[in-house]
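Each reported figure results from applying straightforward, stated rules to the coordinates on display, with no laboratory input. Note that the structure is predicted; figures quoted are calculated from it, not measured. Cβ atoms are built from the backbone, for glycine too; each structure is taken alone.
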Structure I
Amino acid sequence: MAINPVQILIDEHRVILQVTAAWEMADQAIEHGAAFPAAFVSRVVDFIHAFADAYHHHREEELFIPYVEHVSSDRARGNIGLVRQEHQMARYRARRADELLPAAAAGDVEAQKEIRRLLNSYCSLISCHIGMEDMAFFPNGYATMSPQLRARVQQAFQEFDANKENQETNKRYRALAERIVAQAREMHNDLKHHTV
């Protein structure tokens, strides 16, 4: 049975959005007095680097977008440029947060504030970005491909998923996403108990 590359990308987006929602929950707890959770932030940034970018965005940029470019109109090419630009913007936010993390963990309040700003900005950006990809860019791009091009995309995705290292990354970071969500819920529940 042929795989559906668009559905695979959308499924990966659900995992990314779980982590961004967890960050937003944790940030609310910080806003209401919880201590800056450096280890939690480190996990979030690790997830962004390793899963959202190196794994997922790599899949988009190397295994999907090149095939859309074969059949794209001028408007679609503009969308491809926007997708790549937003990936770069997301990378910058995560990289900068990572650079500030040692200072934030050591108690630098300004570094903590800047990390929060960067991650909140990342969450806003990636939420809109995912909406555009899921609702328009992916399905429209895939629909314009010839059956031959679709078969090539499917083959590329199958080879990517069959790679042992990719399988391990997928498994490890989906588990990390669950851990991040659970920890954010704990922070949120702790906050509720302290404010009751």
Structure II
Amino acid sequence: MTLAVGQLSDAASGEGRGTVFAVTDRWALTAFHCVGDRETGEIRFRRARCTWDQGGASNAIVEDGDPFIDVALLRLDRALPRGLDPVQLVRDVAEHSRFDAPGPLAAVPDVRTFWATGEVVRTDSRLTDDAPVLQLTCQQSAADLPLHGLSGAPVLVGQPQAAAGVVRRNPQRKDRPDLAAGATVYATPAAAVLVF
């Protein structure tokens, strides 16, 4: 199985905006902040380009989004390229499960798909605005690798792999905002995505 994960770009400028993954043959998810402003709820990049890691591309329109849980839903202009499979969403994930989060990293431009890895620490965490999140610990973040570009990536768990969440953010260092403050990464739980 080859999962449909790729780079999300603004269709007009070609600027990379994060990671996108298909959840059906015609629908995909990313983090809302990749296409919009979480403060105002405004979608800033309605037309997007999804360049799939294993080849092919799709144009997409941002159809809906929830800035509170930081998720956006995109409608693909055509069926997924042959050989790519949608990523299934899974509501339940056990704490201490291993995860993989694939996506394009700005800090590693010569690798099409970078795999962030780690462990699900908590499944019931909340941000200060009360948004539900999965709290993850990420080895690459702990090693000071900037994770810019990973927002919107699926948090893959289990075998076969399914998405337990959508990567949304990691705390930034005050002295170096381009670097993470520690190993923590937050993701929107798939259970919250399925009810938005």
**Q.** Which entry (I, II) yields the derived value 16.8 for mean count of other Cβ atoms within 10 Å over residues 42-49
**A.** II
Q) If helix-only ellipticity at 222 nm (-39500 (n - 2.57) for each DSSP H run of 4 or more, over all residues; to 500) is computed to be -500, which of I, II is the source? A) II
**Q.** Among I, II, which structure scores highest (criterion: relative contact order in percent (Cα under 8 Å, 6 or more apart))
**A.** I
Q.
Computing mean count of other Cβ atoms within 10 Å over residues 130-137 for each of I, II, which one ends up highest?
A. II
Q: Work out FRET efficiency 1/(1 + (r/R0)^6) of positions 2 and 50 (r between Cβ atoms, R0 = 30 Å, to 0.05) for each of structures I, II, then name the structure with the largest result.
A: II
**Q.** Given 34, 17, 14 for semi-axes √(5λ) of the Cα gyration tensor in Å, calculated: source structure among I, II
**A.** I
